[in-house]
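Some structures are shown below for you to check.
We did not get these values from a lab; they are worked out from the coordinates using the rules stated. Computed from a predicted model, the values in this text were never measured in an experiment. Cβ atoms are built from the backbone, for glycine too; each structure is taken alone.
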Structure P
Amino acid sequence: MDYEVLFLPDQKKAKVRQHTNVLDASRRAGVRIPTRCGGKAGCLMCKVIIPKEERGHCLPPESKEIRKLGSTLIEQGYRLSCQTRITNHVTVMIPEDPLKAAVRKQLEAARSRDLDDFI
């Protein structure tokens, strides 16, 4: 049976077979999830968030993933896309890259200062 994976914020979808990992599903959908380790849970770059109501739509994290992420991040819905295997239709949120987030915040602050100058 095929399952649909929806990637946010891109709103892109992919149909995948049961037990496909989220990283492979993202590639099928044309969504970029950064990774350096080739899907071996070594780099921690491929973190994604699974919504609380859909966490049962993936296999539970194995000990390797729990050791890498820690129980706090897993409780918040974070998973490693290379280790997360799909068992039902699921929505996957790709967090904003921290460097891009910092640049975006600086640009927004600069824009708001510019607007204040015109008031």
Structure Q
Amino acid sequence: MEPRFFADCQARVAIDLISGRWPMVVLYSLATVGPSRPGVLTEQIGGISQKVLTDTLRRLQANGLVERHRYAEAPPRVEYSLTEAGQALIGPLEALGEWAQKYGDAVLAAQETADW
């Protein structure tokens, strides 16, 4: 069996891309509403500050999952969309969401009874 989760393996790279509170939410929001301005994403997501959204979008862009489109208009307009790699990640994110629906309550119950 091939080791898949060593420190330098690509599976860990993928996990690092979506780790944290907001990356998966931002990706899924872009998949749902399509190319969007930051204000639309803030409304769609709810509970995320403009700074955190901007930082998350920059991180996703730096990792090739999101594209930033700047339009030469007055006032300037910026829009974000998923790249091909970002779109390809939506299926696995949906599968993870289905897993969470099925097992989330059991995980939370286990955490409540855990002796940390």
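Side notes on the structure shown:
- Computed -10000 for helix-only ellipticity at 222 nm (-39500 (n - 2.57) for each DSSP H run of 4 or more, over all residues; to 500) - originating structure among P, Q: P
- Source structure (of P, Q) for Rg/Rh (Cα atoms, Kirkwood Rh), computed value 1.05: Q
- Origin of the derived value 32 (relative contact order in percent (Cα under 8 Å, 6 or more apart); candidates P, Q): P
- Of the structures P, Q, the one that 0.35 was derived from, the read-out being FRET efficiency 1/(1 + (r/R0)^6) of positions 54 and 102 (r between Cβ atoms, R0 = 30 Å, to 0.05): Q
- Test item: mean count of other Cβ atoms within 10 Å over residues 14-21 calculated as 15.9, pick one of P, Q: P
- Winner on distance in nm of label points 7 Å out along Cα→Cβ at positions 46 and 94 once structures P, Q are ranked, highest first: Q
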